[in-house]
Structure 1
Amino acid sequence: MDQLISQLILGLVSGALLVLLALGLNLIFGLLEFINFSHGALYMVGAYITSYLTVATGSIWLSLLVVPVVMFLLGVVLERTLIRPMYARDQIDALLLTFGLTYVIIEGMRMIAGSGGRPVSAPRILDFQVDLGVGRPVPAYLLFVVVAVGLVVGGLWLFLQRTNVGLIVRAGIRDHVMIRALGVRFGRYRTLVFALGISVAGIAGVLTGPITGVYPEMGADVLILAFVVVVVGGMGSFWGAVAAGLLIGLLVSVTTLYASIYAGIVPFVLMILVMTFRPRGLLGAT
């Protein structure tokens with residue numbers, strides 16, 4: 001029972017990080033209507049920036065402020081230079097562009113930082129164990145990750161639901177043609193949403209660094225799972241991505257405990273079942 005509870009907590013943490021990646025993908029797909037295959041590579045860039053800032057300052061706290069801003073600005077540059085010309089072209093062109101961009105970013109990072117991994121230290125203030133009274137003590141940093149993800153998800157939901165900009169973004173996801181007909185300059189909102197999605201991926205990179213370390217292929221390893229989360233939750237569904245991310249994290253963690261040989265295929269079996277019996281996803285619209 002102690003092992004099961006520990007695995008559930010680990011699954012909650014990994015699921016929470018998947019939620020951040022999937023939300024960024026969902027935002028970009030919902031408004032821009034293309035799949036950003038470079039999302040994982042940009043998540044890796046956020047993790048590497050964190051590693052360098054942590055070495056320079058001795059703490060990860062500055063990264064939580066700097067990395068989202070840097071990734072947001074990087075997202076603005078990428079959208080205005082590479083992504084924007086793709087809007088008038090076939091979605092396959094955008095997919096191929098971001099696919100190629102992924103490998104450019106990965107190889108560029110290898111040239112800068114080398115092929116080996118880099119460790120990232122967790123904050124000293126969180127370097128202790130927490131006894132929850134339900135199993136083995138849990139590293140405080142893992143609980144911090146869950147809380148941090150919850151705050152980001154809550155803040156993003158409030159932004160989309162309670163601000164005028166969020167209202168336009170949600171309306172654009174439903175019918176961007178009508179939004180243009182109403183005189184809204186929709187191009188700037190596309191830039192905003194793309195940059196916001198990349199910024200959220202950067203936050204995931206910051207939080208992941210102390211858990212797994214950073215290495216050039218880390219984005220490719222997690223990107224496919226993030227796509228699975230998007231499909232299972234429902235394309236364009238905010239809370240669908242949250243529910244699917246947590247569900248997949250927990251399922252993989254529990255399967256690892258009892259039948260580790262099958263843990264790698266569990267998300268894909270779930271995706272096949274959802275696509276067969278509920279094609280719109282758990283919480284997606286028809």
Structure 2
Amino acid sequence: MLFSTMSQVHVVNVPDDGGDTLTSLNDNGVLIPEFINGPGIQGVRSVKIRDDDIMLCTYPKSGTNWVFEITRELLTGEITQDDIGMDQTFLEYGPEERYADLQSPRILCSHLLMKHLPEDVLNKKIKVISVLRNPKDVAVSFYNFSTTIPCAKYKGQWKNYLNPLFQGKFMYGSWMDYVTDWEQVKKTNPDLPVLTLFYEDIKQDQMREMRRICEFLGVERTDDFLSRVCDNTTITSMRAIKVTTTEYGVFRKGGVGDWKNWFTVAQNEWFDQLYQEKMADCHLQFKYTL
């Protein structure tokens with residue numbers, strides 16, 4: 001991995017509440033996964049943005065792969081049966097050469113804050129799709145993912161994971177900071193075209209939300225095509241098709257409300273209190289069950 005001599009980049013092993021550590025890369029104060037060929041924050045910032053690029057911005061485990069595939073099929077008007085996933089255009093994952101020659105319009109993905117993305121995302125006012133998921137299900141999914149991906153080297157228990165996760169001590173920081181930061185971006189940049197989607201809304205009525213995506217992208221698709229996209233992007237279908245991206249538990253359950261099987265009463269009360277404190281000024285409403 002290449003960085004300038006001014007960079008402050010080092011591997012950190014952050015302990016959970018039980019002493020087990022989760023490995024991340026501290027890149028000038030930003031915690032990201034220690035991807036072998038990752039370009040680092042500087043590399044992400046230098047990515048050349050095209051006028052018709054589309055940014056898919058999510059906190060980890062918020063439906064990135066799912067919405068990427070839905071958006072790709074809506075954009076191209078084709079039902080795909082390949083194993084291409086969001087990792088191909090995931091800015092933090094590898095060098096720009098992986099997607100530099102892709103046909104426009106490209107769907108670029110990132111879990112980073114706006115200030116860590118290329119400046120031309122704002123300067124060129126490219127379309128941004130933001131996907132949000134209720135934080136309790138995010139926590140459960142992120143825990144299971146963290147215990148699976150080799151670069152995290154994490155073997156800790158759920159009971160010791162929750163507190164440091166929401167305190168922002170693990171990779172990508174706090175979910176609450178991520179959500180409030182993006183809300184501020186939208187507020188201070190009203191001319192930036194942003195479509196905000198909720199994971200739970202897509203689960204509840206995918207046809208409705210896909211029509212919103214089509215309108216945002218400026219494409220027209222028939223109800224029959226939308227129905228075929230629905231069938232091709234179920235968790236079962238994507239597990240079968242995306243064979244190269246399922247190795248590390250990318251597609252686990254994909255449901256809503258699994259947090260009830262993980263959160264103890266005490267954990268739930270602790271989180272609800274924390275949410276009230278940290279998100280008091282946030283107008284967003286999240287669904288925790290369907």
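Any read-out appearing in this document is the output of simple, stated calculations on the displayed coordinates, not a laboratory observation. The structure displayed is predicted, hence computed values, not measured ones. Cβ atoms are built from the backbone, for glycine too; each structure is taken alone.
Have a look at 1, 2 and say which one yields 29, 17, 14 for semi-axes √(5λ) of the Cα gyration tensor in Å, for residues 70-173 alone, as calculated. Working through the options, I get structure 2. Which structure, out of 1, 2, was helix-only ellipticity at 222 nm (-39500 (n - 2.57) for each DSSP H run of 4 or more, over all residues; to 500) calculated from, if the result is -25500? Comparing all candidates, it corresponds to 1.
Check the numbers for distance in nm of label points 7 Å out along Cα→Cβ at positions 30 and 238 across 1, 2 and tell me which is largest.
On the way: 1: 0.6; 2: 2.4.
Comparing 1, 2, the top value of distance in nm of label points 7 Å out along Cα→Cβ at positions 30 and 238 belongs to 2.
Can you tell which of 1, 2 yields 1.3 when distance in nm of label points 7 Å out along Cα→Cβ at positions 126 and 142 is derived from it? This value belongs to structure 1.
Match the computed value 38 of relative contact order in percent (Cα under 8 Å, 6 or more apart) to one of the structures 1, 2, and report its label. Derived from 1, not from the others.
Largest in distance in nm of label points 7 Å out along Cα→Cβ at positions 14 and 86 among the labelled structures 1, 2 is structure 1.
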